[in-house]
1. For which of the structures P, Q does the calculation of Cα extents along the principal axes in Å return 87, 70, 43?
2. Given a computed value of 18.0 for mean count of other Cβ atoms within 10 Å over residues 301-308, which structure among P, Q does it belong to?
3. Quick check: 4.2 is what I get for distance in nm of label points 7 Å out along Cα→Cβ at positions 213 and 397, calculated from one of P, Q. Which structure matches?
4. Using mean count of other Cβ atoms within 10 Å over residues 125-132 as the calculated read-out, with 18.1 as its value, let me know the right label among P, Q.
5. Given that FRET efficiency 1/(1 + (r/R0)^6) of positions 109 and 341 (r between Cβ atoms, R0 = 41 Å, to 0.05), derived from a single structure, equals 0.70, which label among P, Q identifies that structure?
6. If relative contact order in percent (Cα under 8 Å, 6 or more apart) is calculated from each of P, Q, which structure is the one that comes out at 19?
7. So distance in nm of label points 7 Å out along Cα→Cβ at positions 325 and 541, computed for just one structure, reads 2.9; which one of P, Q is that?
8. For mean count of other Cβ atoms within 10 Å over residues 285-292, find whichever of P, Q sits highest and give me its label.
Structure P
Amino acid sequence: MRERSGDGGMKPSRREFLKLGGLAVGSLSLATGPEGVFEIPIKEKLEPPHFDREVNGICPYCQTRCTTKVQLKGDRVVNVYGNQDNFWTGGSVCPKGQAMVELTYSPHRLLHPLIRDGQSWKRISYSQALDAVAAKITRIKQEHPEDYSHRLALFAPLWDCHEAELAAQMTLHMAGFPDICSPGDACIGNLSTALNMCLGEPTAPTTINELENAELVVLVGANVAVTYPIYVQWLRRAREKGARILYFDFRATPTTNQVDEQVILRPGTDGALFLGMIRVLIQENLYDRKFVKDHVNGFDELARSCREYTPEKVGEITWVPPETIVGMARMLAKSKGTIIWIGGAISRYTNAMQTVRAIVGLQAITGQLAGPGKGIIPFQGGKPPISKEFEEKLRAPDLPERLHVRKVVYNMNQGDVDLLLLSSSFRRYPDSNRVKKAIQKVRFVVYRGFFMDEEADLSHLIIPSTMGFESAGSMYGLQRQIVWREQAVESCGETVPDWRFYTDLGKRLLGESYPKIAQVDDIYELHRSYTPTWKGLTIERLKKNPTGISWPCPSEDHPGTLGTLYRDNRFHTPHGKVELLSKVLGPIRWTEPKGSPLENPNEEQKQRNNFPLIFTQGKVAHHWQHMTNWSDYMAQFSEGNVVQLNPATAREYGIQNGDWVHIETQVGKIKARVRLTEGILPGVVWTPSHLGSKSPFAGNRGENTNEITPNYWDKVAAQFNGFGCRLRKA
């Protein structure tokens, strides 16, 4: 029986929650193709295409970095499949990677530079486009000789190779422009920042193969089967070796089928749950006193912070029964090897940094941060820090600190930005229409992309980019691995890779003072020469290794570093200890996500009446950001804007399955079709986040969820979940 909680919400039993209907598909089959993913029978088995040769490739999307075999016939890619020699993937790829062939040869793809000519576009050459950008930058410096640095900004993409990021940084920093707005500003920056504060590195503390050595694996908002479907095989291996897997999430997902137990909790309350478990461990003297004494700074402050988080209080906050909280804490205390996998969803709340600090704190006091079968796996965290020496050598001597994207958008609104290099979607930011209006006030916008999408509409100049098959370069993955992608084919039309665009621009702006770069290898070797942890990562070694090599790798005879990054419990903080103190963030505490229906207890009823439902959004297995919206192949498995609701929520609104509704927040509304499921908590809505209005395919076309996402931020990154919304019949 489902009972109404004291706060007015509906709490389902586990049995009711697991009536998933179509939600729970076979997760490992996501790695094989559309038949397994979407349970659609494929009657006709196609013969493999004829091909002349194969080259090594890499899927360009998530940080799994699935290495592939690219099959070519003549000068054209005809097929791509997983490289079976890859240790991390076993040769699997998900449907997104296979869609790359279609996207590369899409009739909708931009192939030549275009400059705006009134209400139309005029084709120009790549050289003319470069000259136009260089002239604009030169003019900015001439017109504002004392304060030009913040008059140019780059909205950086998820770079197609590491050398592209390095080239962009070199060019802009040497020219005196610091404002590179990273994608992390909009999502995972808070997670990586918190890890860096606590452990001394912003990257993954351990690698996924350690799951096989763990006794207990805890997935915290980590919907592995959808976001990183290839890694489900590692969950299965862990279970086969005897590991117990717990999964914290507010929604039943395909990952639910891969775990021993799912703990159902209210969105955005994970931090309170961990503080409650820490309190139990300390109160019952179940923590590792020796590890705390030798390796933890700030334990006393943590103990004081968690005193108020009694099981009863945490139960009210999270909707998790107090006895479950106590039982999980004792389970964590007994485990000889625990790995906590932090999902990307945790980063989508304004309390994310404190939640990550609490997770680090729990792993620290139980002695589970470093060693076989121990540690933390962040959902996105394989990015290597750029060498400080590299940054210091290749920059203008008086380069100011970069502005945060919020300040950049403010400056654009004030008309103080003259040139925007728009290399990624403005739709990644909350209240995206606000950002769109700010971009419209920039004097000259240069778009680097693939299709005539919403960003292209805002631009004055388009310089189209290459796709993954058309350029070489290194890429980093979640397992700290560096992999090398070979160029499979010549680029279509006049498209150019990012590394080429920025080095060509740098040569025009800086002349002989710019580094001598003729090919992508030169950028890689330049960075390697400044980076001690990469000394052993030669291109020759990478080309021979389909798995990649995990850094640190300080010499050419070093095999790379798998497992824990922190050997012998030596952490990379100034004191060499886990750092739980922070002057910036203060004590480790939990707060309601901004805009939550329960944010202010004194106005709870008023807020719930206005926007009483908890809004959440997330990824689907067959799409990556907005790029795959241009795939007809992916559109066949999409249905536009949908919203998942519990039947109890639907009854309160008089809504039926299949109805069209408006999801409304304080900043706007979008239209979506209702999908009822017992696999989501009552009082919570969930909708996919990848859709775009310009897609030529109906299944992929829809309204952007960030149009209705309020502009809430923590100290580093934006919030996308946990705020209030309401539903109205359309």
Structure Q
Amino acid sequence: MKFTNGYWLNRDEYIVNSPLEAFDAMVVEKDEDSYASDALRVYSAYHRINSRSDMLDVGATTMTVFSPAEDVIGVELKHFDRDDKNPLYELQNNNVTPAIEIAESVATLTSGDLQLAVSMHDKFNIDFNYKGKRITGSEYKAQASIDDLSGKQLGQVMHANTVTGAQNLGPQGSVAATDHFMCEQLSLLPGTNVYGFGERFGAFVKNGQSIDTINMDGGTGSEQSYKSIPFYMTGKAGVYYGVFVNESQPTSFEVGSEVVDRVSFSTRGESLEYYVIAGDSPKAVISKYNKLTGGSVLPPEWTFGLWLSTSFTTDYSEETVMSFIDGMFERDIPVSVFHFDCFWMKGFEWSNMEWDKEQFPDPVGLLQRLHDKGLKVCVWINPYISQKSPLFKIGKEKGYFIKHTDGSVWQWDLWQPGNAVVDFTNPEARAWYQGLLKNLLDMGVDCFKTDFGERIPMHDAVFFNGGNPEGEHNYYTHRYNEAVFELLQQEKGEEEAVVFARSGTVGGQQYPVHWGGDNLSQFHSMADSLRGGLSLMSSGYTFWSHDIGGFEENASPSIYKRWTQFGLLSSHSRYHGNIEYRVPWLFDEEAVDVTRKFTQLKLDMMPYIYGQAKESVEAGIPLMRPMYLEFPEDQNTATLDRQYMLGSDVLVAPVMTEEGDVDYYLPAGKWEHILDGRVVEVTENGRWMTENYDFMSLPLWRKIG
């Protein structure tokens, strides 16, 4: 969100107050205010203090600095001390004891090798120093408390048929402000790239972008995101850092797109909390962030095999399902999981959590027959209840749904008629929903595709816990996936729990696996999907998948075969579509051969893949890695977004052209092509490769030594 008019002026609709001088500092003991550690508290006035008269009629920001882990420093900014009722992300506390010093000209807090230093009784300035070197900071007039006179929504990213509405917060002081924002701006080092912000399908390097962290259902071809994460990472030359804004409500980032050498971030309200996380490498930073936000969980080994879906709006019954599975096995294509999408339930009744008996007259028997073939079974669910569903009356009577401010059930007709939304802030509603799923587990279902979770009302909405709807919007996916994953852990065992989730937020890596949502059956959408995945992997997640062949219609045989290669060299692999089936023989016979070869290849690679998965979980880093993460000193890798490392040793460059042409980059070292046995020695300068591949191969290299 932009507040300035050029470098010197502010926009007319904003009143901007910046801390100009820190006039007092003190130590706050850990137990006094429930911070993660002993804290440094600094008071900063909105004008310079030259005399006693300057102590009158002036606002101030209260800044509290603390540390939950070594090399991690948290900063809380407050204008007025008000409870915004936003849910808080659950962060891990390592019980560190930072060093705090307060002197006449500077106050510091040091955690590990990271130090925050704030100037005292002079022009307000914050420096973050790592191993004695400044890595970022908040410069004079960068931090701000802002009154908004315009009444416009954060980022202006919502449109008329979404879940927002105008909101007037009333008068504030002597100014008729409709909103208040807190803003921080942290400097960027020259020549550094910015990565992260969750699963975003636009440009991989985020410099120059305006980003609003609002979960929305916009597909892979838009600027919207199913998984918005208020975290970014940057740095160079052995000094890297990440910034995590600990706000569940939408946060607006200007990544060098307002003040060109800064990342600005702002959020509605009277407070703002962020963390700076420092490390010697990008891996170190992501690891610390991953562990701060809950760490990763290892999915069961069987989840790494091939998932086959009914697809979405296709016609299917028990006969169709068995024909697909038998067809795969007859063609020597191993399948690990069969997925039933929405129409395992009756249309117009999603979700009723009951099998459509016309299409599946004996669901228990069907599930047993699938298990007898060695398959696990996944079924589609979402947290919305159609008015036609038998569950709607129960949920309405018991108060299990999100409500309007007038007390009526919040409903709309998008997706299913009269959709209501389960309110997971209500413990009874949560237990009720889990009970519905437990019935399915008792029948033989093994896991759930936890679809949706993005279209959650932000205004004219009341949650059971009284939370701020703007904060509950993004946090909803956490409550939803946590409830389902927790049930699976209880019923299946902690090592057998897995979901296939679309929406995500901070800490979502605790509930694997996530997939990239609705993509197109086109080559450019392969690239879009991979960019989104690599962006998510730069944001603390470990595992990721995508719809092989593309979700939308008109998948050509070439798209199907190229995407099959890519999909079976991803952490998790699922065929899924919208109105088209995704079994290979419907495309051509070569598609059968490609599917067989790459499914078997992944199974052959499983000792490596699963071993790398375990190491990735323990380290808190992704299994599918952007090239810069594995080769941070090689500047050629900084912008690569059409290739990746699968673990530490395998390089994958999916072919994304009709003709089979592919351009990719090999970093320095000795590499062996896994499929054709070639060995190349690459000099310290790296090597750009331009090659052509048939459908039975692609650039797939193993690092030697």
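1. Details: P: 68, 62, 60; Q: 87, 70, 43.
The structure behind it is Q.
2. Numbers: P: 18.0; Q: 21.6.
Clearly, the read-out refers to P.
3. Details: P: 4.9; Q: 4.2.
It must be structure Q, since only it matches.
4. Details: P: 15.6; Q: 18.1.
Derived from the structure labelled Q.
5. On the way: P: 0.70; Q: 0.20.
Of the structures listed, the value fits P.
6. Details: P: 19; Q: 12.
Source structure for this number: P.
7. Working: P: 4.8; Q: 2.9.
Answer by label: Q.
8. Numbers: P: 15.4; Q: 24.9.
The maximum falls on structure Q.
Bear in mind that the values in this text are calculations on the coordinates, not laboratory data. Computed from a prediction, not measured in an experiment: that's the story for all the values here. Cβ atoms are built from the backbone, for glycine too; each structure is taken alone.
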